[in-house]
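Enquirer: Have a look at these structures, which come just after this line.
Rule-based calculations on the coordinates, nothing more; no lab input. Only a predicted model underlies this, so the values are computations on that prediction, with no experimental measurement involved. Cβ atoms are built from the backbone, for glycine too; each structure is taken alone.
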Structure P
């Protein structure tokens with residue numbers, strides 16, 4: 001226990017000039033410390049577990065005598081409860097620093113998330129869609145809220161107004177918010193659970209998207225109508241019609257054909273290799289060219305004007321609407337992507353090719369991880385036979401009507 005000193009007044013304390021510690025009374029252990037340079041500051045001397053400790057209470061005269069006494073009494077109150085006031089102050093500073101480190105808004109977290117992840121996305125359009133949906137729906141509610149403070153009511157405020165009318169958009173917004181908050185948790189900006197998670201939380205509060213909207217499949221031409229359609233298509237003029245022919249003959253996606261460049265083709269071997277960065281699954285895809293597909297590519301080479309096999313009038317990649325416009329002019333109720341469904345139905349209903357051959361022809365992922373681990377090849381030989389049979393069927397002279 002510190003000795004109780006005679007209580008000094010403000011005037012007496014202002015006259016203390018000698019170097020050293022001078023106890024001022026009023027609060028046990030309260031003293032003013034004078035340094036060799038003449039600087040003065042308040043301390044509170046006390047003991048914890050037999051060890052002497054000096055707690056700084058601030059400089060004099062910035063901290064007045066009355067304020068120093070108030071601080072000293074508060075520290076003594078902590079000591080009476082078995083709390084070391086110096087360690088308590090350190091803990092408070094530590095929490096303050098931790099709070100400052102984690103003081104990042106949801107909008108700032110979203111920007112950092114995009115900076116980290118968008119380089120791994122296939123195109124800038126995907127990143128822009130992220131920005132647009134968060135800007136429209138999330139930021140007005142939680143953009144300026146610290147990500148550590150985002151709660152379930154915030155999420156519901158964002159989602160409920162659009163959940164039924166814009167279900168697909170709302171579902172994407174939810175998933176994007178969840179990803180940003182998951183990232184924030186991993187980076188230490190938040191310690192509480194993610195209020196945007198679906199399973200076990202929002203699935204109890206919102207109707208499942210699948211119960212609100214039905215899956216809309218791409219409109220496809222029945223494979224039985226394909227031979228007659230191909231006759232009409234081959235009579236159409238324009239780069240879009242030729243690109244659509246290759247889409248059908250290879251069962252590839254529109255974007256893969258529209259973006260095809262000459263360096264991707266080995267015409268002697270009859271192979272088109274689509275690089276990983278242009279594939280939906282992010283994996284290189286070898287496409288065996290049937291005789292008809294190869295002949296089409298060779299005809300295109302005769303009019304080669306730039307790097308693209310099917311260039312636009314400005315020698316750029318064809319737009320995604322070019323092939324759709326061909327079908328509209330032909331008054332066909334289908335979309336380019338739908339011909340992949342036509343191909344898949346034809347495989348299943350009219351051929352004996354194994355399912356995995358057809359799936360690899362479509363560049364789909366193999367169903368299970370176990371199967372994928374054991375099936376290292378791409379079944380190229382079997383796919384070559386399949387695509388030749390498909391081309392023979394598509395260009396056959398069956399008398400069908402569209």
Structure Q
């Protein structure tokens with residue numbers, strides 16, 4: 001009887017050891033098990049003023065800001081994301097085309113910020129929070145329970161360089177190198193377009209209305225934003241600056257009174273419908289932009305180029321091409337060179353090689369197969 005008890009004890013201990021070993025970090029979502037360098041330690045101060053220490057390599061990211069998801073995809077870091085606010089199947093056609101595995105990444109149950117308890121279940125190495133959470137104490141709550149959480153602010157090109165550099169320092173390796181290259185390219189392109197447009201008188205600068213990917217044709221971006229940076233650097237007057245808008249809300253009447261010279265509709269899901277509406281609706285039809293054929297579809301990839309992700313590098317020369325096409329052409333920036341930039345960007349940063357035909361579809365605001373998402377009654381390709 002004693003011998004049997006000893007054998008039982010040994011078997012029980014062995015089973016418990018196996019169970020305990022199985023309670024460590026297990027791959028969830030779309031992540032395959034990879035060796036983790038537990039010796040790597042990074043301490044950063046995020047853009048919310050929090051000092052955060054990350055021990056070991058980051059292999060599991062929960063991201064709570066869609067623009068950052070697009071940026072991580074653009075950097076070829078999609079395999080690190082195990083959870084995000086928007087579920088993978090709900091992402092756009094370009095996300096599914098450029099990073100097919102995006103369709104498998106689960107969402108966190110809508111756009112609301114999850115609870116600390118929710119995130120503990122996801123077992124993340126890093127949680128990325130939007131700037132809006134900085135004052136809520138949510139990132140601090142996560143750090144208090146041992147989940148590294150950082151706050152990023154991306155409200156200008158300078159802030160984007162800082163924010164993405166913080167993330168590059170955390171991720172290290174190839175991602176940090178890509179982000180350094182990206183920052184250098186941003187600086188070079190911004191400096192170039194600013195030099196080309198520096199001598200333009202205010203009276204010769206077109207007023208540009210930049211629609212966001214919102215639910216209304218009038219939805220825009222605030223006057224202190226990367227959208228303002230790209231348009232003003234390219235020699236335009238940002239409509240929100242003229243209207244002194246701090247947020248996204250503006251009325252059609254205010255737009256009509258401003259009478260913009262150029263209109264950019266962003267976001268594939270609404271862009272073609274809005275372009276059609278502007279060209280076929282009283283009030284909008286009387287705007288200079290519509291009468292002069294200067295209503296355009298702003299390209300989108302993982303996200304609209306004008307947004308806060310890494311793809312905003314492409315927006316810099318694109319904005320000059322649309323706002324001052326004659327200056328762009330005189331300095332070698334045209335449709336063909338922009339297609340070259342597009343192909344080179346996704347090849348270098350996302351590791352995706354595109355044909356010129358498919359790149360042209362993106363540039364024209366179409367889906368990867370050349371179709372429109374939510375086409376208007378009578379399509380007008382811009």
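Enquirer: With Cα extents along the principal axes in Å coming out at 97, 41, 38, pick the structure among P, Q it was computed from.
Expert: Traced to structure Q.
Enquirer: Continuing with this model, one more query. Tell me which of P, Q gives 14 when you compute relative contact order in percent (Cα under 8 Å, 6 or more apart).
Expert: Attributed to the structure labelled Q.
Enquirer: Where does the value 4.1 come from, among P, Q, when distance in nm of label points 7 Å out along Cα→Cβ at positions 127 and 263 is the thing being computed?
Expert: Of the options listed, only Q reproduces it.
Enquirer: With distance in nm of label points 7 Å out along Cα→Cβ at positions 247 and 279 as the yardstick, tell me which of P, Q scores highest.
Expert: Comparing P, Q by distance in nm of label points 7 Å out along Cα→Cβ at positions 247 and 279, the maximum is at Q.
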